[in-house]
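Values quoted throughout were computed directly from the atomic coordinates according to the rules given, and no laboratory measurement underlies them. Quick caveat: nothing in here was measured; it's all calculated off a predicted structure. Cβ atoms are built from the backbone, for glycine too; each structure is taken alone.
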Structure 1
Amino acid sequence: MNTAMYILLLIAIVAANLPFFGKKLLWIVPLRQKNFSHRLFEWWVYFTLVGIFAYILESTTSPAHKQGWTFWVVTICLFAVFAFPGFVWRYFWRRKESVVDL
């Protein structure tokens, strides 16, 4: 793997965990309470943005390959695995009264 792939993986890991930190929708729109559906929508938006970035990155080095449904299932599952630390921190690990949201 070259440097671009490591950078892409790092961006994907950070983007997958962003919905679980902070109270703003997409870090822009302030919300009173950010529930799981907001976080899921935000997670999907970040997945799409990382996919677009990966497509652009692939297009600069070679012609982009056409992907089938198995590719998309695997990438969604991988993005979900990347989001696991943020999910655990938000819903299982931290105490709501002891940690201030960003």
Structure 2
Amino acid sequence: MLDYRLVFADVDWEPALEGTARLKRIVQNGKVFRLVELSPKTDHPHWCVAGHVGMIVEGDLEIDFDGEKAVFHAGDALFIPDGEAHRHRPRALSNRALMFLIEDEA
């Protein structure tokens, strides 16, 4: 039987972006569910061109869309399509920015 709950408490944090960010990942039925935590020290060195669908769970996050910046707050949802035209880089504005993201499994 398919487990309909995703229990992030049972998943260990993985380091990301040279130790200034971390994530938890659950893969189920062709989807990747990620809990991503960024700190103000997180420096996203490359433009991300992957699409994302999710929600800001905690904190404030600024996303630079190729020079145009948008601020997201806890409770805000986000939808970023795939592709170079939507390239982006996130930056935490608060001590901790926590995102829940849902993506297709590669």
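Ranked by distance in nm of label points 7 Å out along Cα→Cβ at positions 6 and 22, structures 1, 2 are led by 1, which has the greatest value.
Once mean projected area of the Cα convex hull in nm² is evaluated on every structure in 1, 2, the highest one turns out to be 1. Each of 1, 2 could give relative contact order in percent (Cα under 8 Å, 6 or more apart), but the derived value 41 comes from 1.
I have -19500 for helix-only ellipticity at 222 nm (-39500 (n - 2.57) for each DSSP H run of 4 or more, over all residues; to 500), calculated from one of the structures 1, 2. Which structure is it?
Source structure: 1.
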